Structure I
Amino acid sequence: MKDLSSSAMTTAIRGATVILPDGLAETDVAIAEGRIVSVGSSGGAEREIDGRGLVLAPAMVDLHGDAFERQVMPRPGVLFPLEPAILETDRQLAANGIATAYHALSLSWEPGLRSAAQGAAFLEALDAAQPRLSVENRVQLRWETFAFEAVPVIERALTGGLLPSIAFNDHTSMMLRDFDQPLQERAFEHGPDFRPAHFDDPRLAERVAGSARRAGIPTGEYLYRLRQIWDRRDEALAMIRRVAAAGRSVRAPMLSHDDSQIAGRRFFRQFGSRIAEFPMNLSVAEAARREGDLIVFGAPNAMRGSSHLGSLAAGDMVEAGLCDALASDYSYPAMLAAVAKLDAEKRAGRADLWRLVSEGPARAMGLADRGTIAPGKRADLVLIDWPEGGAPAIRRTIAGGRTAYLSEARG
C-alpha cells in the first residue's frame, strides 16, 4: 500500500467492498481535502490505494470509552504522566479503526484517578496534545452527581472547541443501595422508594473495596469519605439542574448512565438528556424507545454475549431494535469484534450492524458530518481485512483524509 500522508491531493480507494448507507457494493471511493468527493467510478486520481479483497467502512465513532484510564493508571494507585498516556491512547484508537473518540472522563468525589482535579488536568493535557494527535479525541464529562467540586470543571469544559458530552452517573447511590435491591432493579436514586444500606453493615466494606483501591486509599477511609458525601444528598438535585442547564445552553449531548427504572430515564429526559446509556433492564430500554430516546450498549457486552454485570445482553437488544449505538466502554478492540460476532450470528445485515459503531454514535453526538460513506462527508474511513469465517483486522485508518494507522500483513 502507498502511504497517504496528506489530505490535499485526490486519492482513490479502488475495488474494496464498501459499506454504504443502503448496503454493500464493490466500488471506488475518492477523497480530497479531508472529504469524500465521490462514490463509484472515480476516474483519474493523483494517488491510489488498492482495496481489492478488503472491506472499506466508515471509521468508528466511540461515544463512551474509558480504556484510556489504563494508560493513565496502569496499576491501582500508580499514576503515569498524562502526555505520554494521551499519545498512546491516540495510537490505540487509530489502530482499532476509531477516528472519533469521546473519552469517558470520570469526575468524581474520589481522590486519585477519578478526582475532579485529575479530570481538570486531563482536559488541559488533552487540549495541549491536540496538534499531535492522529484522530479526533473528544471528552464525555462522566459526572458523578455527588461531586459538586467538579461542576466548575464541567462548566469550563463546555466552552472548549470540541464540544463535550455530559453523562449523569450516580455510583454513590448505587454503592449505597440496600442489599435487598438487585443492581439491575434498584429503585430510582431520587425517588421515595430508594433505601440506602447501613454504614455499619460489614458487607458495605466489601462492596466498596475495589473503588478504594482505585482511589488509592484504605477501605476504612473510603467509607468515611462516602459517609460525608452521602450527607450531600439533599443538595444533589440542585446540582443536577445546574449542570443540565449548562449543557442545554451549548446544546451538549447528554446521557443518563445505568438507568434501572423508567422514572430515572424520565427524570433525566426532562432536563434534556435524550440518550439512555447502558439501560439495565428491558422495561427501561423499551420506555426509552417509546419516547424517542437513543439507546447505547457496550461493545464488550455484545462481543462476550452478555453483560459483565448481569444486565441486558447487547446482542439481544440489537436484534430487538433496542440499540442505536455500541460504545467501546472499557475495550477499544471490542467495537470491531462486536460487529463481527453479531454479523456471524446474523443478528442483522452487516451494513445495519456497522451503523451501530459509526452513523448511530455520530447521530447521538450531533456529528452530522461523519459516520457514513457519502459525498461531502468527512473522509473518516477504515480498510479491513475481513476473511470469511475469520476475525477482522484493521489495515488502514484514515481520519480527516490523513492516514492515522497503516498495517500490512507479513503474508
Structure II
Amino acid sequence: MPRKNMLAHRTHNMGASAIREILKVVSKPGMISLAGGIPAPESFPMTIIREITETVFAKYGPKAFQYDLTEGFLPLREALVDYLLEKGIAAAAEQILVSSGSQGVLDSLGKILINPGDRVALEAPTYLGALQAFTPYEPEYVQIATDDQGMLPDALATALSQHPVKFIYLVPNFQNPTGRTLPMNRRRAIADIIRQFDTLLVEDDPYGDLRYRGTLLPPIKTLVPDHVVYISTLSKVFAPGLRMGFCLAPDLISRWLILAKQGVDLHTSTFNQALAAEYLAGGHLKRHLPRIIALYRPRQEAMIDAMARFFPESFTWSVPDGGMFVWVKGPEGMDMETVNQKAVARMTAFVPGTYFFARPGDGRETMRLNYTMANEKTLTGAVKIVGEVLEEALMEMTGHRQAASVSRW
C-alpha cells in the first residue's frame, strides 16, 4: 500500500482524546476514576426503556427500522418542540435537527464554517470535545478570559473589536470543565455584544437539566435567536449510548448542517430516535429527572465536603449548582499531570486541567473532578487520596523553591 502523502494535511491537527486515553489507563479493576464525564449507569431509566421499546414496536412497527429524514424522525422533533419550550425556546419541529450526539453537530459546524486561519473565540478553559471537533479544520483560537461566573463580557467585546471572529463557542450552564454557570446579567451582556458585532454564537447546553440548586436561566438563544446555534443532548438524562443530540440553528446554517450530515451518516438511528420520542412525549423524562438529581446531588455534596476536609488550604474549587464537574486550582507552579500520575499509582485518577485550554501549557495547576460515577463513601475516600497526593506535591514544590532560594543566596 502506498504511504507517502497518503493522509490529508489536516490529520496533523488530529489526536486521540486525552481524556479517553486517561480512561484507558484507569480502567483497571480497583481504580477509582474521578476522570470521566460519564453518567452513572444507575441513572439510566432501564424499566422505562423496556416499556417504551414495546411502545415503539406497537406504534411504529417496521418504520422504526427504516431509513428516515436526515433532519430527524418527525415524532422526536415534535416532542423536542415542547421540551425546548420549557426552556423558553420557541421552535417549529421543522427547524430542529437531530444528530448522533451533540458531538456530531460540533464537527459539522467546524466542517461548514471554519476555513484555515479563521478565528474562533471560546472560554479559557473550554470543553475538550469542542477543541477536538474544531481543530482539524485549522482555526486560530481566541481565548476569552473567565472568572468564577464564566466568560467575561468585557473581554469578549475587546476580542471582537480587535479580531474578526467566525463564531463564539460557549457552554453557559454547569460548564465542562469548570461547572460554572453564566449569570443572567452576563447572558444579556453577551447577547448585546453578539448583536452589536453581528457575530454567531454556538451555545452548547448538555448539562442544563442537571440543576441541583437555584432556578432555570433562559438560554442565550432566547435573547438573540437569529445569532445563535443552540445545541443540546439527551445523553445525560436518558442514555448516552443511544447518541441523541439535536440543534436549532439559523436557516442558512441549518441547511448546510443537513448537507454535511448527509455525507456522514445520512441520518441518526431511527429506532433510537423513536425511543427518545416516546421518552419525551410520554412524560417519562419529567418523572425520571428528579431521580437523577437525587442521585447526583449528594455525590456532589460529598465530594465538596471531602475537599474542604482533605485538600491543602492553598487550593480553591468551584461549587456548582448542578452538572457533573468540580474545577480545582492549585498554586502557580503545580503540575497536575505529574500529580495525576502519582494519584493513579494509588488507584485514583482525575483529569489535569491543561487539556481544556486552547493554548498549550495553560492551566497546568488545575484539574477537573467528576462525581457522578461513584457513591458518597467512595468519593470521600478518593478525595482523601488526591488531597494527600496534593499535599505531598505541594511540600515537594515548596522544598524545591526553598532550596533554589538558598542556592541563589
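Please treat every number below as a calculation from the coordinates, not as lab data. Every value quoted in this text rests on a predicted model; they were computed, and no experiment measured them. Cβ atoms are built from the backbone, for glycine too; each structure is taken alone.
Assorted remarks:
- FRET efficiency 1/(1 + (r/R0)^6) of positions 230 and 350 (r between Cβ atoms, R0 = 25 Å, to 0.05) derived as 0.25 - corresponding label from I, II: II
- Distance in nm of label points 7 Å out along Cα→Cβ at positions 78 and 158 - highest-scoring structure of I, II: II
- Structure (I, II) behind the derived value 3.4 of distance in nm of label points 7 Å out along Cα→Cβ at positions 134 and 342: II
- Origin of the derived value -9500 (helix-only ellipticity at 222 nm (-39500 (n - 2.57) for each DSSP H run of 4 or more, over all residues; to 500); candidates I, II): I
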